[in-house]
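Below, each structure is written out as structure tokens.
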Structure P
Amino acid sequence: MTSRIPFQMIEKIREQTDIVSIIGQYVQLRKTGKNHLGLCPFHSEKTASFTVVEDKQMYYCFGCGKGGNVFKFFQDLEDIDFLEAVKKVAEIEQIPFTYKLKNSKKQQDPESFSLLKMHEKAAKLYHHLLLNTEAGTKALAYLKSRGITEELIEIFQIGFAPDARILLVEAFEKDGFSENDYLNSGLFTIREDGSKLDRFYNRIMFPICDDSGKVIAFSGRVLEDTENDAKYLNSPETKLFNKSENLYNFYLASSNVRKAKEVFLFEGFMDVIAAWFAGVHSGVASMGTSFTKNQITKLARYANNVVIAYDGDDPGQKSTQKVINELKMQTDLGIQVLILPEKLDPDEYVRKYGEKAFYEFAKHGRSSVFEFKKHYLKKDKNLVNEMEKIAYINELLKELAQVTSELEQEVYLNQIAQEFPELTLETLRRQLNLIKSEQRKQVVPLKKVKQVVKVKPVRQIVSAGEKAERILLFRIMTDRWFCEQVNNLSSFNFHVQALQKLYDSYQSFCQIYGEFIAAEFLTYLEDEKEKNLFSEIMMSTFNMETSEEEFKELFKTIQREKLKVKIYEKKNKQQAAKKIGNVDQELDLAMEIIELKKSYDSKC
């Protein structure tokens, strides 16, 4: 696993990191005594069971059983290889990392590796054509007219696919790609006769990257809007690209989102780029009309707050309403909205009022969800008409009933009273309380609702003997006297195989490296179940005081458990002998059971 990077180098990187600081960028942690607690990023929970221990440089979730050191955290969080996790930690801590990795998961898969090569080459070719050829002149001029500078073109690797539909066909001709590669890449249209055409042509090309910055798809915008061509053409879903999981610009934005604990949601790629130009570097866009559960879950790992910055026109506001509902249903993220004036989209706002104006608006011009709803609900109402005015106020109060802060409710009630001076504050408050009461009545009792329950993994109840073996193994690893006592025993084995395997790994580690360090041992372990078991044992709340008496008692309990298992096995054999009428074997086993019971009783 670590053959390409010396173990000492890996440990040097780990030693220079603080697991609490790093995990704290992804999980909201609060200090409780020596430990730090937070909601587990690996499973759904409302009560914090995810624990990080600073002095051990380890984490463990008592809900789902995942645990390890800082490298294991990124392996679990981002589904990456161990060496990729080491590189990730080094990059976060700005530790020089000169090793070239050749065994990422996608690279281990020959098909994915080929598809990544195709996309990387296509992105470079499109980018070169835009900036350095006559074919890209018109597209480059168009982008500059939209305020996209060459610096932005470089940052986002924007390119151009010319009118000829055999550009990539010819470019890949000598690269040895298989027919399946062409078929599965999403970059080509395959005709009935087997000939190939480029899927993208006469379009400005926006590369779409995965979370590690590799190009996995494209979105192509037509150079000139026509009725016949879709404005944007996206890559189809492939082995690399899943539009329900990927987010445009997430790779570039993620570090800024982590620092600010805040993410901006935009509708279009041009909005993301314009906002970046204006200094808002934490913006992403979805690949469709709404954000999916997977995308929202990804954002919730990085951010505490979401700012929705959709277009100011009616469709944009409708989409804003939809995303607010999706976010409320799926997360506890704070939600704010940018209500852009004059029905502008962010890109148009930057071009009309300048990047500084947009940056200030993005920072100080935010509205609450209720303020947005107030604006949204009003747009179709004729408030001169009494019936429509009453309906509008009732809708507002229904929305206000959803606001949990009493302070906010009071502020908004005063605003409504000022907007409609014919109504007293007391009248509005009574109506609000009436609506709250009605909403409570409409809540269906839980027993009548068929709910999808998120079940936590069932934690196995361990026997007294296994518990004693776990404590003993913990003592061996943390107390030199216990370790020496066990080493002096001529023949001792753990009855639980998983604990014996972990003990064997511990002995091998100590023989190689001498000093035992828990976080370093986690790097040494390769089996995931073994890592989780070790993390669980090390994070257990065993009494830290040890004694010779405890050592004797643990061994007595372990021996009793072994005897109990032997008695159970002998009884099963005795029953089998009885069934086949083997009286001699049945009597022999009865005598053995009596002797085992005597030994068991003597240890009680």
Structure Q
Amino acid sequence: MARNLTQKILAAHLVGGEMTPGAEIRLRIDQTLTQDATGTMAYLQFEAMGVDRVKTDLSVSYVDHNTLQMGFRNPDDHRYLRTVAAKYGIVFSPPGLGICHQLHLENFAKPGATLIGSDSHTPTAGGVGSLAMGAGGLSVALAMAGQPYVIPCPKVVRVTLTGALTGWASAKDIILHLLGELTVKGGVGKVFEYAGPGAATLSVPERAVITNMGAELGATTSVFPSDARTREFLTAMGRPQDFIELGPDDGAAYDEEIVIDLSALEPLAAAPHMPDRRVPIRELAGLKVDQACIGSCTNSSYLDLKSVALTLKDKMVARSTDTFISPGSKQVLKMLAREGLIEALQDSGARVLECTCGPCIGMGGSPVSGGVSVRTYNRNFEGRSGTKDAQVYLVSPLTAAMVALRGEFSDPATWGAPPARFELPSDAPSIRHMFLDPPADGGAVEILRGPNIVPIESFAAMPRVITAKVLLHVGDNITTDHILPAGAEITALRSNIPAISNYVFSRVDEGFVARIRAAGQGLVVGGDNYGQGSSREHAALGPRHLGVQAVIVKSLARIHRANLVNFGILPLLLVNKDDYDRLPLGEELTIPAAAITPGGVVEAVTASGAKIPLTNDLSASELDILRAGGLLNAVKPA
């Protein structure tokens, strides 16, 4: 039977289940990655499993998020990550080397390989034909221990690209267009597989922009074929041996198809505060801009930053617009430097930052109060920038460069001729020697732990009956940034769940933590697409530590739903969405947890006797995990 590209990779790694959309499948994982904001907890969990060496083909620990070393917490975490990597056979990427997804694309990602990473933008590697998925840290730890990754088998959407980009339109505008068409929940349970003659016009760095931001669709992942463009990229990266040709069979079937004419696209923006709030740049003309930020794992490649440097060359950015540029890796810096383009960026008045995530996660670079910030990043959630009332727009690097020069949005028709398209050099300088490879035998390595690194907590099994009050009632599109914010102060506590739990829902309801501490346990009620955004499992761990027993919502985002299961928080769905309004703050609810069956309906009862039907989309194995009190309990030997 003819198979599409996604089905080919899934079939080659299937170790359990049937490849029917929605059915639970178990996949062998070739590669894993972590970053420091999620990695410390993932490796604490890996240690708890008692495995002496990682079982994957490759596991890499990147330090790219928490690089502001204000006090001992972040450097202590980095030292722990370095020593635990040496102990267990993990490649270590030190702070400043680059952003995990850019580095992995350049150095390790392979066509046809499976990759899971404790960061939601792991699908970046789909730009070279990897089946790469974001996951919670515990799922990554289990994969490193040799366990399969369990997911619902996704539907596959063929995105047929025709034509070619023209004018100032870029790869970022392709994914912004798709987000505007489908919304931030339009990709849940789906893989987006790109094809068509337009796909062949896109370089791997351009493809990676699209697969990176496919995460904002809520997609399982996104993937491009491995073709001549892939061969060019891997050869330029010094890895021609990693190339294999890989694409769909002729006549392969898909669950859906979307067609995008690249030649019809124009420069776009995502308006505050969601990546799907698409608006043409021309409609924003005249809006003054206080800040322009260029970089992040989405748009920090050599091709992106060279186009920016050529746009800014011999010009000055507007004095009223603070401009930040974050290169994706030291390799990118070296390529720009040997062409004299770092000087062009610096002479423009822009600030060239370290090769890290930086302002994308609120780690410095916050906008002025009430300011307009234009960013090439992937998320513009309220408060994520570090300034709660900032108005953040997401754009392409070319658009950001023009905004920086003019100090305001303007019609692209007034921009003149865009920089010419160009290719990667065939001899990109390697930075592979800067990674720390583990010793052949890590038995003698001492793992060094600082006082902020707190051992993982054991949670009780799920009770037969849950009786608790609704202690938080929130609306649609609640993100993991809402649940547990990022930023320099809070992310420094990622290895200390008791301490970081003080910030749970702090930007939504400052009284939540006090209420649940007083009550001892509680419920959260939410709307559609609850838990979208980052893969941070702390958004489940923190609430579980505080005593959240269940979340009752209209619908759930994929990774957060998995994290809730992993840590024993019952994810329940309203059968009747109108019942959302019947569960206000303070309402007590009794849930017959022991009566829950996969996909079944149970009736919860309010204190006044009203019945609220609740359902779930759990598999039998997930329900077993929940009843055990979480995945670590479920996998521990009896």
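Any read-out appearing in this document is the output of simple, stated calculations on the displayed coordinates, not a laboratory observation. Everything numeric here is computed off the predicted structure, so don't read it as measured data. Cβ atoms are built from the backbone, for glycine too; each structure is taken alone.
Quick check: -16500 is what I get for helix-only ellipticity at 222 nm (-39500 (n - 2.57) for each DSSP H run of 4 or more, over all residues; to 500), calculated from one of P, Q. Which structure matches?
Answer by label: P.
Looking just at distance in nm of label points 7 Å out along Cα→Cβ at positions 50 and 74, which of the labels P, Q belongs to the structure with the highest value?
Largest value of distance in nm of label points 7 Å out along Cα→Cβ at positions 50 and 74: Q.
For Cα Rg over 2.2 N^0.38 Å, which of the structures P, Q scores highest?
P
Going by relative contact order in percent (Cα under 8 Å, 6 or more apart), which of structures P, Q comes out largest?
Max of relative contact order in percent (Cα under 8 Å, 6 or more apart): Q.
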